[in-house]
Structure I
């Protein structure tokens, strides 16, 4: 977490949390969700306009990713100065990129070490790593297949609906909080 964020938290300790205003999609992209986007539906609903506006400013993306953390209840958030902005997850808290050499990085660009590989009923691939649990980016599934064929990874079958509880993350803190 950035020092400036820690300082703001100390200076203003009682700022209310925000729900529904930020989302992470299944490809590792960040979206800002204004009232119109939230009114269009849940972030992961697939409804037109529900995702909101793609964050394209590189410095803002970097700031979000440096200050992206999880609380004790499994709700992922972006600490924006003194305000905790809970993140709506389209899929999982991490989106993994798998390079040709088998190395794995998260959507924030930092490396991860794979501990387990999973596939769900729809053929999606997930990794549990030293950094946490996440979905493999769709463009990198072939790299996972190569690692499996080479005997480096052995996937286990899972049911997608069971993953949030099993892996300890909350896909929609907004829905959990009663739609705030």
Structure II
């Protein structure tokens, strides 16, 4: 089972990237979580460029297509989706990358209120399979924890492992079997 992790934050010390890396390190057996780290390299979306998308866009699309599911970890900016994440999603609108793909959210902040609804709307419009039961908020903001600190918390590790197990269960059996 291959899950692709996308972070909506470009900060090197991003709590959301730390959560994704901690989830990847502690994933249950049989689940590989690969964190995609090139969203910041995507050019600004321009519909005129869709037919001849740059290689970095093609690589993101290929990574999404080959993933069994997607886990998005992102902060909320101005009550919405980060520009980085929205730009990446805009590049994928005209592709099949999210069609029927199970998707869940991961947040480091209990103040993550408005962005989930916005992301849900965007992803459902793109025909993604929204897995509400696999969406998780861990109160990491303000704790000073980094990736290692997150992994040292059994309650956080248990919650991350449970989230990934729920997301895995949302993948259709034919997709899990590679058919």
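FYI, it's all coordinate maths here, none of it is from the lab. The model shown is predicted, which means the values in this text are computed figures rather than measured ones. Cβ atoms are built from the backbone, for glycine too; each structure is taken alone.
Can you spot which of I, II the value -6000 was calculated from, given it is helix-only ellipticity at 222 nm (-39500 (n - 2.57) for each DSSP H run of 4 or more, over all residues; to 500)?
I
With Kirkwood radius over Cα pairs in Å coming out at 16.3, pick the structure among I, II it was computed from.
Answer by label: II.
Looking at FRET efficiency 1/(1 + (r/R0)^6) of positions 82 and 138 (r between Cβ atoms, R0 = 30 Å, to 0.05), point out which structure of I, II has the largest value.
Of structures I, II, the maximum of FRET efficiency 1/(1 + (r/R0)^6) of positions 82 and 138 (r between Cβ atoms, R0 = 30 Å, to 0.05) occurs in II.
For distance in nm of label points 7 Å out along Cα→Cβ at positions 98 and 122, which structure out of I, II has the highest calculated value?
With respect to distance in nm of label points 7 Å out along Cα→Cβ at positions 98 and 122, the highest-scoring structure among I, II is I.
28 is what came out when relative contact order in percent (Cα under 8 Å, 6 or more apart) was calculated for one structure; which of I, II is it?
Going label by label, the one that fits is II.
Quick check on the output: 2.2 is distance in nm of label points 7 Å out along Cα→Cβ at positions 130 and 162, derived from one of I, II. Which one produced it?
Only structure II yields this read-out.
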